[in-house]
Structure P
């Protein structure tokens, strides 16, 4: 049974690691704040699964590790990874649903930081009774962060600039994962079941693939940094470099044609280009090996 558990965690971790590679490529190509924030969350989540994998293996072969190594792995799983997820998940949700509020980000960081200090005090500075209280407090905070993230997504799913495909998939995964997460936090010791490796694998695959398929990421063309484009303007510029018309860009980004025209004008003003062909040529010259456009650049 323990060997089957180890194989299960290992397979899930392997899938997640492959998806992390995709996410790194997307974040590097697009310089998207959404991809970067997902990558930060992904690293923290991977630390939890990796530490769990090693701990599960050490449960089968306990002679391979002393108490210090086990303690370090448990700290990596329960503190570094867990609190990393609590911090980076809502930041990722903020980026997906276009919640540009630095004050809210700072409040989140402060809350997680205070909780981290409380957890250290209750676990390492006080008795077992306080240790249980600290664990309950962090689990409740984590549950609150999940509920907050889902609520924010539901309220802002139709906000301007939101990628509705990505937002919808994130909300569906969150709704499915909420009861699973609550089980692993509060009932795992009683049932002996662990759902988080499977959740990690599914979440990794869906979000990483969605980010890869987001408009403009696959060809690998990005506008020059000196143009100082916003994230949405950069997406529009990349789609123009692929030869898409304004109507096609609007469909790909789930925004109105008038909004596309506004972004196109901003791109032209900031780049100094006066035509779609000139813009395409400028971006292609930045990435000469990225491939050829698929459409006529004079469209739309």
Structure Q
């Protein structure tokens, strides 16, 4: 007798086939990173998280920049920390603008970097938009994890991205101004993507107590006024070694491997890893989302 659900049963084969088809249809996960202002340690944290994904998994990961240029842009420092060498980068010729695919010091981590002066496409440029979508699907199809780097928002110079992934990480410090800006960013994000899973990192807190108080205050305001459940991903306590370490152009998780800061980032990445299979999307959805942020929006 063949037991229901055994490897020899038809039901088992159908379930296995269905799982394989789902994996093919939704092959990757997209996690966005964005900051409401400069000076919050955005680049340092993003580099540490990207490096930790590479160290803790064998997933092929792409750090894909969708940054808007502004006067405080530090995207080159991110490349330096991760060992991305521009002189050995692969120039992509299938896009409507100049961009490069850059290998890092990690075998399973690459960076997609449009040129700083890459022009956005006009909505009427249908052929160019289609070309862009096809090229982006081709570039991203072999990656299991896409880390979308939206960068820092600067008042008067940048606008909140039109297309937001369903999973997005942002940062605040304990200062009142930082929390206010963070709330404003989350409000704008939810206007564009009401179902976004917004995850918050509290950076530069003097103690766990301060961090917990900040997390609770931001959570309660977001819940009260936006009716949204904000997830606290973790906190990074202030450490005088951080400034010294960031000058060495290596991820802080490696230079401070036995430090509380490194442990915090490692724990946050482990949390994200545990949620991996529940947050995968289709290539069609990914391509559509990426294209929107390369097209001029009437909202800007």
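Here helix-only ellipticity at 222 nm (-39500 (n - 2.57) for each DSSP H run of 4 or more, over all residues; to 500) was calculated and came to -24500; which of the structures P, Q was it taken from? Here the read-out was taken from P.
Can you say which of P, Q returns 26 when relative contact order in percent (Cα under 8 Å, 6 or more apart) is computed? Checking each candidate, the match is Q. For the read-out mean count of other Cβ atoms within 10 Å over residues 172-179, a value of 17.9 was computed from one structure; give its label from P, Q. Considering all the candidates, the number was obtained from Q. Set P, Q, criterion FRET efficiency 1/(1 + (r/R0)^6) of positions 244 and 276 (r between Cβ atoms, R0 = 30 Å, to 0.05): the highest-scoring structure is P.
Assuming 17.7 is mean projected area of the Cα convex hull in nm² as calculated from a single structure, say which of P, Q it is.
Details: P: 17.7; Q: 18.6.
Derived from P, not from the others.
Please compute mean count of other Cβ atoms within 10 Å over residues 60-67 for structures P, Q and give me the label with the greatest value. Let's see the in-between values first.
Working: P: 9.6; Q: 21.6.
Evaluating mean count of other Cβ atoms within 10 Å over residues 60-67 on every structure, the highest lands on Q.
Every number here is computed from the coordinates shown, using simple stated rules; none is lab data. Here the structure is a predicted model, which means the values were calculated and not measured. Cβ atoms are built from the backbone, for glycine too; each structure is taken alone.
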